[in-house]
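Several structures are given next for inspection.
None of the figures in this text is laboratory data; all of them are computed from the coordinates on show. Quick caveat, the model's predicted, so the values are computed rather than measured. Cβ atoms are built from the backbone, for glycine too; each structure is taken alone.
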Structure P
Amino acid sequence: MEKTFTRFANAVSRAAGRPLTFVVCCASIIIWGATGPLFGFSDSWQLVVNTTTTIITFLMVFLIQNTQNRDGAAIQAKLDELLRAVSDARNDFIGIEHLTERELAEILAEVERETVGELPGAGGMRKVELLRASFERMARTQGL
């Protein structure tokens, strides 16, 4: 069941992200709007598009979240492996995706202090900015 759902979620996610899908959805809305006069802009006519879009949106949230969760976990595993494999890397960064936003901010502040201490001048600050952006991106993708 899990593998079947994963394959289905991947297929839907790929299909939903294609330009053709967007064009088909836009065309459907245009056609629906054009049929308004034919149905007298009735409540039933409006209910059709409202119900359809609500159901599709509701189901897509779960499929896309499933895909995002798996992608995030795969990226995290790859990063953890890189940290483990690089001899100068600090292994205590492995698993920090499970920390709270406050704990991540503390780690970021510590790394920034160390980075500025190691690299004098503007180069050190540029590295800090890149590191901050990286942590912020990671926090956003993890939903923090």
Structure Q
Amino acid sequence: MNVPAAPAPQASPLRRLGRPLAALVTVGLPTAYVAAVDPNAPGHYPVCPVLRATGWWCPGCGGLRCVHALTRGDLNAAGHDNLLVMVLAVVLAVFWLRWAWAALTGAPAPRFSFGARQAVLLVLLLAVFTVVRNLPIGAGLAPLPL
């Protein structure tokens, strides 16, 4: 005789929030360091090897200054230092909020898929961003020199 299995007990909201909170701490600690140690002051962080070797701003150049400005609420400076990092920070914050809400309510976690098409589009976006920010027309996308 088959006896139906008892339903598995539902995990507590705090337990379900474990992974989103761990991710928040993992990102929050380095962000707090960048907030405390100003990347605009020379000598605290290494110079970008791409900038040093080529003289071109890479897609990540100005990223630390962008994060520092975001922690201070200076959206204008953050956007000027690295608009791509600023957009990425917003996208990641929205994704994290959806993930945390799903964990809190017991809903399925949002899925993020990244296939070959998305990888090609990302590489193209990074290449275009790099070229444009190094041209006179895209000077507003390049961080100010230290």
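Comparing relative contact order in percent (Cα under 8 Å, 6 or more apart) across P, Q, which is largest?
Q
Between P, Q, which one scores greatest on mean count of other Cβ atoms within 10 Å over residues 80-87?
Ranking P, Q on mean count of other Cβ atoms within 10 Å over residues 80-87, first place is Q.
Compute distance in nm of label points 7 Å out along Cα→Cβ at positions 48 and 72 for each of P, Q and report the one that scores greatest.
Of structures P, Q, the maximum of distance in nm of label points 7 Å out along Cα→Cβ at positions 48 and 72 occurs in P.
Which structure, out of P, Q, was semi-axes √(5λ) of the Cα gyration tensor in Å derived from, given a value of 40, 20, 12?
It traces back to Q.
Of the structures labelled P, Q, which one yields -18500 when helix-only ellipticity at 222 nm (-39500 (n - 2.57) for each DSSP H run of 4 or more, over all residues; to 500) is computed from its coordinates?
Answer for the origin of the read-out: Q.
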